[in-house]
Structures are given as C-alpha cells and as structure tokens.
Structure P
Amino acid sequence: MTLNRRRFLGTGAAATGLIGLSGLPLRAQNRVLNVTAYGGVWEQAIRDCFVAPFEAKTGATATVSLGGPAQWLAQVEANPENPPLDVLIMTPDLAVLAAEGDLMDDFTVEKLPNLAKIPQEFTDACLGKGTYFDYGVGGITYNTQVVAEPPRSFAAFVDRVAAGEFIASVPSISYGPTTIFFLWALNNALGGDVNNVDPFFAAMEKMKGNLVYWAGPNDFFNHLASGEADLGIYFDGRTWNHVDEGVDWIDFLNPEEGGAMTAVAIQKPKNASDLAWDYLNEVLDAGNQAKFAEILNYGVTNTEVVYSEKLAARVTPLAEANLPPYAEIARVRNDWVDRWNREIGM
C-alpha cells in the first residue's frame, strides 16, 4: 500500500524523524548535510578535498552517499519537497533533465562566490541550475611498444585502422558515455553534427574488420595488455592512473580536432539545506580543486587552479577540448542508440 503525503506525515515517529518544528528537515537544523560521491578513490577525494574544508569552516557535518546520478536524481524526484540529498554529482545529460524538470536551484555568484572563477559556458550548459567542476577528455590511448607513430587526429585514426595498420579497441554502446566521447566526438571531427551522424557510421563501416569493443574501462586496458588491440579510444585521466600504477608502456594524445569533454556537474535540489551553498563553494574553490585533480588525474574548471608540473603535462587544457552540446544530444540519443544497435550491434 502506497502512503500519500498527508498520511505519511501523520505517522508520528516517522514524521518526527524527518521534519522538525521549524518545518525544515532535522538534518538541516542539526547542521548535517548529505552530499554524494562515486565510490572508490572518488569517495576519498570528495572527503579530503571538499568535505573536510566545509566542516572546518562551518562546524557542520557532511555525510557522503555513494551511488550514481540516475539513482540520486530518482531519489530527489520521489520527494522534491524534502529531498534526501543536498548536493548531487551529475552527468551532463541528467543535469539538463533535472534543470528542465525545475528540480534544481539556480547557481549565482551571490550564493557561490567561487562561481565567478568558473567559465560561464559550464553553468549555461546546466541551464543555470548547476555547473561543471571536473572533466576528462576522450582521445587516443596507445601501446608505445607496438605503435611508434600514433595517429594524431580522429581522421587519421579512422584511415589507418581501416587500412589494417592497427587493431583498435573502441567503447561499445553498453558503456554510458559512448554516445558522447566516441560517437559525437568522432562524428564532429569528420564533419557531422547532432542531426547528421552519417560520417560516424560510415567510418565504423570502414573500420569494422579491425575493431574490438570494450564494455568497461578495464576491458580496454586488458585489450592493450593482451595484444588484442594496439590502440583505441579512452580517457586521459584513466590512462594516467594506469601509468601511476606502474604501466609505463601506454600514452595518451588529444586528437588534433579536439576530444570531447566528459564533464561532471554539481547541482543543489530545490528545498535542500542552504548549507549546500557553503559546501558547493568549497567544491568550486581553486585550492580544493587543485588537490582533487592531483588525486584523480583529471582537469578541473576553476580558471585560477595551478596544476603541479606532473599534472600540467597531462591535463588537456580546456581550450583544446570540445564541449559537446549535451542538451541537443539528449534529445536524439535514443535514435543514435537504435541506429548503433541496427548497424553495429556491439
């Protein structure tokens, strides 16, 4: 039996556990914030780089909920008047959907002073209801032991793979970001646009005899390690993580046309605790972002961040990456997936 809102709020103990006399969630009255993070190294980086300075400055507490953007957005959609989460980490496409659904608060410099140091285009990409704080770039990662002269562009990648010079590992459609950092990026480089992806599918037809597909990032690395592939389409940050783990035979390059930026957005649900603004300002702080970047090997968006010498040589500059039109892609993504399934099937 589903409880309606009135009955639920009238269930005594349950209601008291959620709402205080002021009408605010008790966690807000008790100065407890619920933020989100991916698992693994991401969680620890979130705790060290953002939670710790937030707690030190405010005296409040931030709990960290693990999971993924679709799950978190569903939780907010289920209870928008009293969202269980105060800060969301989101993929760009879901950030647009959340903004279009009027579920998120507006981001302004008045609420977030550090927003002034974030390029306006990243806030605009979230329709003003969020911004990007972290990004990677999809490009060409290759085995240096077998690829002496890697292709320097997407166009050269297609031609040389099609000619049989290399076996390439590329993402399958089952991997969520494939439509952005592979399909859109390659199509864009070959002269297509959101409404015309013929160049991408023509290129895939040319290369099909010399491709293997990866469903997860570890699959790609295994393809190169086993010799199943010589190079492929992968992320800059993940490549450098492998290098830091002792894999000294791989390298990454950003194609001449520019790889696609795969960004991470942050948003505040409407009716969430106002403490979220203090936390989000820490996420956008240059010093905190620099520390985060050093841990994750990915770029960050505050224009005042100064990378270490090691990281500066690795991070793809914002000016050399392409910002995909996420909102436009969201409207045609299902059509792209259907066509992939019909013509490629992997």
Structure Q
Amino acid sequence: MIDNETPQADQSMSDGTLDRNSDNTTDNNSVSQCAELISQMKQQISQVLIGQDQVLQQSLVCLFASGHLLLEGVPGIGKTLLVKALAKTFGGKFSRIQFTPDLMPSDVTGHAIYDPKSEQFKMRKGPAFTHLLLADEINRAPAKTQSSLLEVMQEQQITIEGNAYKTETPFMVMATQNPLEQEGTYPLPEAELDRFLMKVQVTYPTTEDEVTLVKNVTTGQLNSYRLLSAIKPIAEPADIEQCQMAAANIDVDDSLFDYAVRIVAATRDWSGIRVGASPRASIALIRCARALALIRQQNFITPDEIKSVAMPVLRHRIQLSAELEIEGVAVDDVIDDILSQVDAPRQ
C-alpha cells in the first residue's frame, strides 16, 4: 500500500549551477540559472510523458510556487507516471500512498507505538515525512483519511500524540484523483481542496501523440514504468528551495496585484457562481504567476502570466449554482468569461 523511494541526485548534472549563497533578491543571473534547471527537468520528464506539455508546465509552476498539486483525469492517461517522473528528477525523499477505502489517517501521518522493552512510547513516522508525497487516487479514501493531510499541507508539520514534528523542506503533495462520476470515489473536503495551489485537468493525448506513446512503450519495454529508468536526477532539495525563493522574489507591479484581486473578487458576485474564491486564491494567482515568469526566464510578471495560471488556480475554488450545473455549464467556461470581462492593466 505504501511505497517509499529515495532517489539520489546526479552530482554530474546538478554540479552546483545554482548559487546558494545569494540573498533574497532575484537578479537576472539567478533567474537564468533556475530557468535552465527547470528546462533540464522538463526535458527529462518529456522522455516518458508524451503529449502532456501543458500539464507538465503547470506541474512545474506549482512546484516552484511552493504549492500542492491536484491532478484529475480518467485512469490510464499518465497522472501517476507524471508524478513519478518528476520525483526522479528531484533528488530528495519520495513517498507514495495508495489511497483506498480502508486507509487510516495513521497510515499517512504515523503514530506512537508502545515499546515493552523500554516501557516508553516511540514515534513511528508515516510516509508524509518526505519531500515529495504522491497521494495516488486520493478521492478513493473517505473524508476522515483525506483530512489527515490538512495540517501538513498548510503548516508542513504533523502532530502526533500532542507533539508537532516538522516535515522535510521543500515539501509538496501531488495528488491524483479520478472524476467524481467514477464508482468508488468520495468528494474532497472543501478545506482540503482549497489547500491545493492548483488543480490540473489531464486529458487524452492527441492521436499523433498517442501513436508515439504506444510505439515508445511497446518497443523493447515490458511496461511504461520501465521508461522511468532513463530519467536522471538533476536537482537536489537545496536547488529546488533556491529556485522557489527566486520565484517568490520576482517583481510584481502594484497594478498586477490589483488585477489578481479583481479577478478573484469577480467570482464572489458573478451570476451563476454559488461560492466564490477566497483571498487564498488571490495569493495563489500571484505565486503561480511568479513561478511561471521564472520558467519563462523573466524577472517580472505580466498580465499574461496571471491569465495563464488563472484556470488551474480557480477551477477548484468556486462552485457553480444548481441552474448552471443542470445546464451542463463547465467551471472553466465561467472562468473564461470572467477573464474576458475583467480588464487587464496596460503593459
């Protein structure tokens, strides 16, 4: 049920390209270094993930924005493969939890056990004590087990028997879930949904990409996961943290703070939206826009970065009215309407 892996970083590829002694200011050199590292990560992952370029880009945005990622899609389109491939490029600790209806909260966080020899309780850390946690098919476990991640996602600590234990840094939860219409799924609690920085929809590849995928997997390979052996670790935890700090210090004009807030505020009184987004969504828009600017090798953000991340940032934070749901209107369509109506500042 629980699978732990600890990939080791390839020193020859990481080779100290990032200056870890720099201060919190983001200069052109640090932006360039981080963009190059991220480009190498994308190249490695693209070896096994065919036809999901946008999904890969959004996943990297979430990582370097220091957030948690929710991937949704039908089985068999590469959600778990993406997470495993990303973990292979990341030379930190990696743990996987397969969420099932009988999974208990203590299976995620850990628990105290009594040692009769020492006549003391000893703490057994769960798989959540890691750098990158894959919560596979998270919505196949009931709400009680899903909620075990609330504290660690928000505060990066886990409380066991009244004692708080810090997790590794950087720390990221990458969860996959199947659409709610599928049998045996439970909806995620709203409080947990809001803790995911982004929700990314993974769709079917194009016919051309699927042909390439089938060729790659069926030629001299027993299964698609054998392809993961070709991915080399190129980043260490310190590299990831350094680039997260660089992203957090990307320049943002006051007009763009205002633009992000106006987009989120529009969801609260938009016709057809029953529940709008909280201020956490405004924060997420700026954080993700900064990470996207870093990936694009920019030391400032523009309205385009905010528009590009708005969909995965907002789609799980708003709830449509019953009338729109009956009519079959999608959340993404409503977000598109909002983006078209809220004026962007002139560049």
Structure R
Amino acid sequence: MPDSPLPTFHKVSNRTAAASPPPTAATGVGILLCNLGTPDAPTPRAVRRYLAQFLSDPRVVELPALLWKPVLHGIILRTRPRASARKYQQVWTEQGSPLLAYTLRQASLLQERLHAAGQHHISVVAAMRYGSPGLSEQLDALHQRGIRRVLILPLYPQYSSTTTASVLDALGHWCSQQRDLPEVRWTTGYAENPHYIEALAHSVRSHWQAHGRPQKLVMSYHGIPQRNIHLGDPYQIQCRHTSQQLAQKLGLSPNAWEMTFQSRFGPAQWLQPYTQPTLEEQARNGLHSVDVICPGFASDCLETLEEINMEVREAFLANGGKTFGYIPCLNDQSQWINALQRIVEGQLGGWLE
C-alpha cells in the first residue's frame, strides 16, 4: 500500500472566509468556528509565544500557578520551542500552518454552503483559542458589523474541559468586557452526530478504495491526564462512543480496530493505551499493516502530520511493520462541510430565515 500523501491546501484568508454582504443588526447571525491554535511561524520565537499562551491556560495545566510558572518559564519555554519549531517546519505550507489553513477553508466553504441554501444573513468566521486570529478579535469584528446573534462552534468533536471548556472560558471573558451583549449560543461537541460519523466513515472507505484495506484500523485521539477523567471529564467516554459508532458504520469486527491516545506531555499518567508504544508492540507481535485515523481532530495539524504520519509511522516500520497508512483528517472534504452545515442548522433554531 503506498504511503498517504500529505494534503494540499487552497489559498484562503480569514477575510475571504467572512466575506458577505453585511447583515442588518436585526437579522445578522455570526458563526464562529474555533480551533485550538498554532504559532504564527515555524520559528522558536513564534512557537515560544504560542506555547506561553497555551500552557498558561489553567484548563490545560491544572497545577497551582506558584508551582507551574517557574517550570513553564524556567525550563519548558527555554527548551521546547526550538525542538517544536523544527517539527512545525516539516509540516508548514505555503499557506502557513495546516491547522489554520484548513480551519479558514472550512469557514469559507460552510458559508458558501449556507448561502447556497438561502441563508444569506449568516457570516462564518474562524478563530483560534491560542494564537491568531483570536477568539476575542473575531467576536469584536462580528460585534462591530452589527451582528446580534452568534453561534460558537468549537471544532472539538469530543468534549473536554481542556479544550471546549477553555473556549467557553474565553467567551465568558469577552462577554465580561462588553456592555451591549449579543445573543450567544454554543455547542459542546458532536461526538455522536450521525453526519460527523458518516463523514469519518466516508473518509476511511475512500482511503481503502485507493490503498487497500489493512489488518487493523487504529483510531488515535489526543490524550489528556487520567486525573481529569477521575474528576469527571467525559472525554474518554465520548471518544469510545465515536470509535464504536465508526467501527459499526464500517462493519468492523472487534479485533479489526482499536482506540488509542497520543500526544502525552509530562510525567503524569495519561489516557491509555498510548498510540506509539501500542503500535510498536503490535508490530513486533506480527501486525504487518495498519491504518491510523485521528477522529478527534477536525483539521490536520502538527499532532497528525508530524507525530502520527512521521514519528509513529517510522516507529511502526522500525519494529517490523510492513505497511502504514495515515488517513487524513476531514479537513475540507465535502462530506465534512455537509456535516458542519447539519450541525450548525441543528443549533440555530429560530435564527434561520
């Protein structure tokens, strides 16, 4: 099976994603797609700025500031940016960060789809929780255009306090700075949305049609500390539900698929099984071919393109595996834009014309 090529990008901008006739104050609706974020450039300085914002969020690192800040500023931000910048350089494109390019593209295509359906009063923009364009920046822009109704759609299928709740924290902070507040709605995830599951299944089927079917499909999700689950975070359960529904949609037997977790950070125990050690062990035990998909990521990014499609691929092959296939994220696939439209329409209710 040939290796999956890295995805290509279309030149887009956030201005393009938001381009539409200005709605009136009475009828205008803004949809804000929010993803995690990315450095502005694949350089140590830009990565340091990004990591400083990301790792200072108490939703991401739940440690007392007196303990965490000396570690963050004294060790991590002195050592990690250079290594991370080298990784970003391997996946950077002419349009910049893959995650940002795809999120902007999703906003642009979703707006086109909604306008084609007659919803010309809706403007769709993209924002990053960390980095640019920021959530507050985009909310300010919508507010200045007279848009009085806003739907916040965090692009995290599975809810976690480390991701979705952090977006809502940022929304709350923005609201606390305003006197004339718009109506605001938000989603907390779409882990079991049938249109999302079908988009994932279509992506897998298309890959198998082009490259053949492997012995096993691995569904790899971004990990979080196990402690978060003990404190009540529903993330692991929602990942399991997504995986089970995708496996059922594809007609997979229990031994033909597996759910794993990647991207752990620090010495604490994170959700298991870990993706790379699991695939290394299975390769040594005779697993020859595997495909990996990352259902928790709406757009390809460093964690999928570099960690999975480079590092994990190399580790699997080095331990005896023969064929490794990476199934790209949903990105700008038509089935995914259709799913986004359905998710949005389900949330807008009386806001639709």
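What follows draws every value from the coordinates through simple rules; no lab data is involved. If you're wondering where the values come from, they're calculated on a predicted model, not measured in any experiment. Cβ atoms are built from the backbone, for glycine too; each structure is taken alone.
See the values below:
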quantity: Among P, Q, R, which structure scores highest (criterion: distance in nm of label points 7 Å out along Cα→Cβ at positions 150 and 166); calculated: Q
quantity: Structure from which 21.4 was derived, mean count of other Cβ atoms within 10 Å over residues 158-165, options P, Q, R; calculated: R
quantity: Test item: Rg/Rh (Cα atoms, Kirkwood Rh), for residues 174-213 alone calculated as 1.10, pick one of P, Q, R; calculated: Q
